[in-house]
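Given below, in the form of structure tokens, are the structures.
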Structure P
């Protein structure tokens, strides 16, 4: 299938990002899965030091035969390593795990819980870009107030926010803010970890479109504009299906029906003591 699939690119402040990525959270030794995804046509791979998948990602990239220059590679520095010295060591370890000289996007994974000054972390993040260890920088799991603070303190432009987003979670305020600032929005848990696979509204739309529920949800996300979903799967058929979403369009009515599925308790990633006050 696949190399024939044309994946749109989202551009944010000079950063061009393939609009769907392959997520590797909780996939462990994912080398074969990453290799498979790249051979299918994925060109955006998301990992993090915290996931424990960086070595597998690096092995999968090398095994795929896809040139490094064609891959948009993302990793993240965990909240335990946000002081200046710890940050530098974490980035170095990630690059060694991945066996690459640079990543395309480096995110701060979660806000600090150790009262590390934001300016110190943002200086370290910017330095990684200035030293060529990453081409672009961003943050993950920040609310609007933290995002504004980070952008005001960072010597280099922040071009991306990564946060949870799926039909059961209303992120309209955060999305509107990112759009107003020209930030790309990477959506993790785009399929709500499977919680929406029995949803009757999604089931009906999927039946009418002759698509899977996952394809419907991923298309709903990408049709919103600056959103980049990063679904993960260990099922080879589903990995292929998740990429094959750009050959159909949801109607305005269908988009609205899916938007209406948001629930007050729809958030999945909300670790006690680490999560900010969400917008």
Structure Q
């Protein structure tokens, strides 16, 4: 949806979960010498100034990455995630937050590629500024990421991580993510797909995990992190989930080690909790 700007939400609890998992998957893929692609279907702006009018209006980062910033005794995966955020804040003050494209770009090796799709014209310009000088390693397309997947899958390397995280501000997004994943799996069944979704009271959100499980993938990992109990009026996002198809075998163990502490830190009330379920081939 063209009215959506992620800058209002940068660094919130959903970003913490999404980006921690993104880094764990990409780092695992980089352990093998063969090149790989990272494809981001809804890239956003690349990075965000937390003191900007957009980010400071809601201040959601304060209850997200802000709660981890000066914490001691974090699990290794959370420490790893925070180290990347600190790269954008070398003076030790939390003023900037990296989006998925920037984080992904930090893990590219020679031969790896980053393919970014974004519909919002303002964010496309910011992406282009963020990756000025990146050369052929990073390709930015002003367009629909679902359509882009049809055009580029399978990648020449036959190794790829596809991140799918639309705004879900319209019902079409819930339909498109399932349809897009179904078509992508037909073209490239061995790819790793990481789909983020918000936990909302609306029926489409609650039914999405079962629809994703029904796609027939033989190996998947489903993670949810709720920072609070759902509100009585059903308004707002109380958590988020990640559904990963063909996840690294190491990911589930790392999340088991990470999620209890992460949930404790991000909790906004006694309803905070996490779930972790999987299916293996």
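Which structure, out of P, Q, was Rg and Dmax of the Cα atoms in Å calculated from, if the result is 17.9, 54?
On the way: P: 17.9, 54; Q: 17.5, 51.
Derived from the structure labelled P.
Taking mean count of other Cβ atoms within 10 Å over residues 31-38 from the coordinates of each of P, Q, which one would give 21.5?
Working: P: 21.5; Q: 15.9.
Label of the source structure: P.
No lab work stands behind these numbers, since they all come straight from the coordinates. Note that this is a predicted model, so its numbers are computed, not measured. Cβ atoms are built from the backbone, for glycine too; each structure is taken alone.
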